[in-house]
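Some structures to go through are shown next.
Here, each number is a calculation from the coordinates, and none is a lab measurement. Here the structure is a predicted model, which means the values were calculated and not measured. Cβ atoms are built from the backbone, for glycine too; each structure is taken alone.
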Structure P
Amino acid sequence: MRKAVCYMLLFLLISWTAALAASTIYQFAISGNAVHSLGKEAAASVPVEVNLVAMIVADIIIFYVFLWRKYCPVSRDYMRSRPLKVALWCVVASLGTIIPSMWLEEQLSFLPNISQSADELLGSPLGYIAVVVCVPICEEVVFRGAVIRALLGWRNNGKLAVIVSAIMFAVVHVNPAQMPHAFLLGLLLGWVFVRTDSVIPGIIIHGTNNLIVFIIAGALSGSGEMTLSDLYGGSTLHVVLSVLFSLLILLPALFQLNLAMKR
């Protein structure tokens, strides 16, 4: 357990250090004042591109450190099995999670939302690189490849490892509004990792999830905080049907994924 917590803290340390360093360097470059560059107001005025570069650099460092120190062992065995069916059902399952996740977040709208606006991230190509490519790879290496393995070494209990890792995955998102979705996604990603002993399926699910969220955010860009009800013209019936339809995609996909992972 201690090892798993240390992995999480290392992830946070590198991420926050990179963000602080990027903010400080940027502010010092434009103001020439080292003291001013450390202020809260200065941090708030940093352009989104600087934060995205910091995120990408942090993810690369984390990826390198975890592979270099062998916290997440690497093997080609799983890819040699050509798990095309698993990959396919991972994509389908991920598609089925989007609408239910949006609905859940709307039901928990009382939770504070402190994340950066999706519109800001969409304003830069770096947003796609950071959130759709780097984040899924880095977080799967850490929270599935390293954390779950450490938890399995602590208590040889797959269900416990999946639940604890999902809690840790939710906590590091910091933003309360995203925590319920992060926890549920963490359960799915953890289950797939325990069944396959590979981070590849998780990267596919995680990357697809982030990509679809970005596509939806791009389509609704400039519409403000649009809800599912707004999207369907205020029809509660259409919202309910869209959630049910998504579940009819998600549940069969999970069933097929379960079968595919047995082979």
Structure Q
Amino acid sequence: MGFGRGKVILLGEHAVVHGSAAIAMGIDRGISAVARVADEDLLTVSPWSSRVRPRDKGEQPLERAFAIALAAYSDRPRLQVDVQVGLPSGAGLGCSAALGVAVFDAIDQALRVSRSREELGKIALRWEEVFHGNPSGIDNMTAALGGVLHYKKGAPLKRLRVARPFRIVVADSGERSETKKMVSLVASQLASNPARVRDKFNDVCDLVREAEVALSTGDMQTLGRLLNLNHGILSSLLLSTPKVEELCRLARAQGA
């Protein structure tokens, strides 16, 4: 069975698209997939009740992504890939990346293709590009590898040492947004006011460096402070909402 994990980005979300560093971690929930030889190429997705056939120029992203995934395998039989989704979409948990990793993983197993988890994450970037245009690559790598990762475009991926276990509470505001639109929003701000936005990205890089130290020493109080500062930067880039701010307020009131 193929599997892709969901993820949370602790620090560096959006800035990572533009070359800054970020820290992400995999979560237990994710997406599973099974591939088998069939009469036609077909992708079924539950509980979305989707039945998708590959189309290079299809109107739906899933059609195009499935076509790209199948094109990675030469001289293959027709395949049906059955997917079970255990993540909400559009919630920032890396649903599309987990789906891509699960599909590639399932096809690899069905065709007995040997590929490391890191290689799996890299090839799944092709899938992510269909949905997000210019993804950073952090979602697909975290979906494939899990754990706590330091990621920066063009730099070696680094697994971070965590001194002691800790819990992350993920609250769902119920609001949905397209990553592609949010990425475009930041890109437009970068184009109109590059000095301001670059300064914020540099601040994010500083926070990421401090967070690495906090994780390695088990200093959760400092990590929490850094998360608050990182969220403040996201808010200043118009990447928050009143509901998200209220959730943050409630969490802080309980000691977060």
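65 is what came out when percent of Cα pairs over 16 Å apart, for residues 6-77 alone was calculated for one structure; which of P, Q is it? Don't skip to the end; give the middle numbers.
Working: P: 54; Q: 65.
Clearly, the read-out refers to Q.
Which structure, out of P, Q, was helix-only ellipticity at 222 nm (-39500 (n - 2.57) for each DSSP H run of 4 or more, over all residues; to 500) calculated from, if the result is -23000?
On the way: P: -23000; Q: -14500.
Here the read-out was taken from P.
Out of P, Q, choose the structure whose coordinates give relative contact order in percent (Cα under 8 Å, 6 or more apart) equal to 23 when calculated.
Details: P: 27; Q: 23.
Source structure for this number: Q.
Of structures P, Q, which gives 19.0 when Kirkwood radius over Cα pairs in Å is computed from the coordinates? Display every interim value, and only then the final one.
Working: P: 19.7; Q: 19.0.
Matching structure: Q.
Say we calculate mean count of other Cβ atoms within 10 Å over residues 62-69 for every structure; which of P, Q gives the highest result?
Working: P: 15.5; Q: 21.4.
Going through P, Q one by one, mean count of other Cβ atoms within 10 Å over residues 62-69 peaks for structure Q.
Given structures P, Q, which gives the highest value for mean count of other Cβ atoms within 10 Å over residues 230-237?
Values: P: 11.8; Q: 17.6.
Largest value of mean count of other Cβ atoms within 10 Å over residues 230-237: Q.
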